[in-house]
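Next come the structures, one after another.
What follows draws every value from the coordinates through simple rules; no lab data is involved. Note that the structure is predicted; figures quoted are calculated from it, not measured. Cβ atoms are built from the backbone, for glycine too; each structure is taken alone.
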Structure I
């Protein structure tokens, strides 16, 4: 068999395979063997007729197609394994020549993971330094205030809603949620609505209905309403006075294992410190990776960019249907954009993610990072420990293992980079 390899742009290669007539004949025999289970020959049970009799029953063009399909599948797969290639997606196959008693020629265009030329990543890592994590008294107090609100007592009243009351409302606008009513509940003045919206609720009693006109934010994701005025119909469903408990030692004891307010504040500080330390760690990791990726050299594989764009689109579709409770078609109509236009806006993000993936992969090779089966098994066991029987039945364990292996691999690489940045 002859093979000819040609490098194409965008991390693609074209391979031309030429099988001799004798080599192709072997695939034709396999095709007959496969097809005889679907060909009826008088006097024989399905699959039991002699190959020659089956072949006589099959149309020549059908046999050639089946033989060609068998040849492509097996020749291509063997080539990928022997050359240790990492194709992305399915190959683009075209038959050049197929005829009885003649050589069989086909081409396969394959997108492969590109070769990555890394910059001096050790020097780059050293330029990124972590910042000291500090926790202010205000941050501690904000966390305690949040806990205070979770322990509040609510009492319904009919004196008209005031700021700091807990209200439940139903509102609608022709440009929000496809015009369907939306229910919400919040502390009046802290709901985070557009300017003027919550002021319009002040004074309303349970059962009251009214219309208010407010201006949509300039940065609204729905470009057709950004900065414009909109009319909202509002109905007050309930108005409750919120009584907050006093923040003292007794309050702290009611929260759990705290014998005093001092102990509660200490625990809050430790928790916030841990959270901010993790955030800072992720910031440093992201900055190092971005800096290396910006200077890395490789051909951007178009198929992988397109795949990542599609994944981002699917994430958006899920968020819209779950959070906005409208179909993606309704969302497209509201923002006056096509699916392709939105997908195109994700190209830069898709390329950034792909750069990070390829650079991490190459760093793993350079630093000889290895993940053992034992490490994967231990991490998988940890992650599924609290899964229900029903959840476990829905999990593809092999996919979970591959995902876990990738997570462990990346963690090891980032630890190496962090050590470099600390030198």
Structure II
């Protein structure tokens, strides 16, 4: 397959490791676009496929903060996949694509005849990637799922929040993001495998699988030791002291649970007598006496401001840090040094900033090199690259299959 054409003004894209990989993006909402954003950021020619008439519901607008952050670095085509002519045009695109990504309900892609089984015979090298709510097979496979449903079903809400306060969701769509990140990783693995076998294949995950995977040590704690974790609030579930403590101005996080750190913390706090408390001389003892340990520490930490404590504890080698709001995050000198607010020019909003890709690859630098595509903005050029003539493209428009 020839490499995707690169605008000469976008030479950054041509230097990136996925340049020449063409991706058809059928994703909606957040999990799928999170996956595709990795591919687009690292140079893949991502083609966002949308219906000719669509209500862009991400934050209410195509040019809203959510859509711009999720759909940068793509081209766009508007095809009606329910229209036989639009479906046929999509098959022409799929025949030369490297990757198709979708997060439809399982039955929808089969009804549209764009499932892996429909496309693989046309293109044996195709990597077809899916995210669902609960998996492609099994008793819940036909159900729709969203992040918070998976947070509840996957156990996260039962271990989040303060004891006795009832279940609590986390403040980000963690399953959408995790499933998207994992699927991007799976696509890379399959593309690497294709170099050896010459064949593509089907890669998929789900919000529920992502959530169970993210339970991590809380899951293995149950699977191996039979312990069902509960809510621990801002405290670490098993390591004490590790949590949020008050100061005279704002809360800070302190992590001093190991024997070495506990000793250093008691000295830095000016209370070496805590080392002599019998119940606090082991990690297990401090954990059992969690409430008294935390209350005693809080009495001391609230006597000085957060910066005073952070400087003192850092000097003693004790992990600690402020509890920032989001404005404070982007004002933090380390976050600024890491350039996590990435500059981008948007045709309607002008010079803006979006969240940077967190991967650092020596010798390569990604960025926002393409604006969010308008609905169907690149349709004619994309179809021409797939071998359709001007007459065929005009026929698609005439039949209402191309926006």
Structure III
């Protein structure tokens, strides 16, 4: 392919990638999910890429790309950048193929993912932590390639990587016993959506391919709206597997041809999905792995009575993040509220708040005295958890009735981040 040609993943190339991946991988299951099917009145199936040996689909593109390298490139070694999942795929590929690799990861990468990369790569790889985001790590990796003469293995913006990810789409078609109406696919850089979308546009063009991005890193959505690849000024790094400031030029072009829509999902909604999958289905997913399922609420009417597939892209979630996940979910669901309350400095003020302001099912889950601002009133940071979002109205009404001097923090992101975050 020369620079003037417009790339589109060919079925033959994706089928060739499937043959290559057969050297190390078995197909992941396509599983009916009863809870989601009943909730949405649809046949909802989950493509369980979280059950890959590296617990994400990224091994597909990484291995397919590395297997395409020349002997000279293999001899010189490879470099990649990743927030975790691509790194694990590259690490395992290096280990299996006996290739030396240097893997750049953001400093903010969860320790669990760093340890997994080292475990899968063994002596074949070196991990280098660089920058706060994927894009910073990516820039460092590209510099290392130039300086050390190694070959760069892109996480998404490469034909061989896209073709490897496209094998997920082939497997879904092979495993499904019925025609698929909707496929929901998470988007980070766009490699998975490009590959799966290309398969369906050629083999099942009536199927709708819906890309899903986190609200804090919706780069593909913005690029679609602007009509060109557009880098985000800032990103929310919580959905680390999809937190990319700039999607690929190749993946953008393919996604423009294959996606029927892009849904943007708040991070809090993703957290609720993670908890529901764990509590009701005993499925552990990382934030990016919950994106596709999180989008179903936004397509509730369209998918009724339809056959739906959600790609569960990964399960590399650090257990220490669960408290943060729970907190974000409660905030999103309207069940957790924070206030700065300025109590009069007199006996019984706090007791009055507990007795006359809190509802029978309200619970104080956070309480911290702040430095007094004057001799009359002392500010207290209070977190209150409700059993029902509708209880919030009564809570604020009782505050007004009891002349409580307060500032509500949930709607003040800067102050909330300073005091709570």
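In terms of Kirkwood radius over Cα pairs in Å, for residues 67-186 alone, which of structures I, II, III is highest? Between I, II, III, the highest calculated value is found for I.
Once distance in nm of label points 7 Å out along Cα→Cβ at positions 283 and 387 is calculated for every structure in I, II, III, which label goes with the largest value?
By distance in nm of label points 7 Å out along Cα→Cβ at positions 283 and 387, the leading structure of I, II, III is II.
Work out which structure the value 2.8 belongs to, where distance in nm of label points 7 Å out along Cα→Cβ at positions 75 and 355 was derived from one of I, II, III. The read-out comes from structure II. Thinking of I, II, III, which structure, once P(r) over Cα pairs in 5 Å bins from 0, in percent, for residues 115-330 alone is computed, gives back 1, 6, 9, 10, 9, 10, 12, 13, 12, 8, 5, 3, 1, 0, 0? For P(r) over Cα pairs in 5 Å bins from 0, in percent, for residues 115-330 alone, the value 1, 6, 9, 10, 9, 10, 12, 13, 12, 8, 5, 3, 1, 0, 0 is produced by structure I.
With semi-axes √(5λ) of the Cα gyration tensor in Å derived from the coordinates and found to be 49, 24, 18, which of I, II, III does the value describe? Checking each candidate, the match is II.
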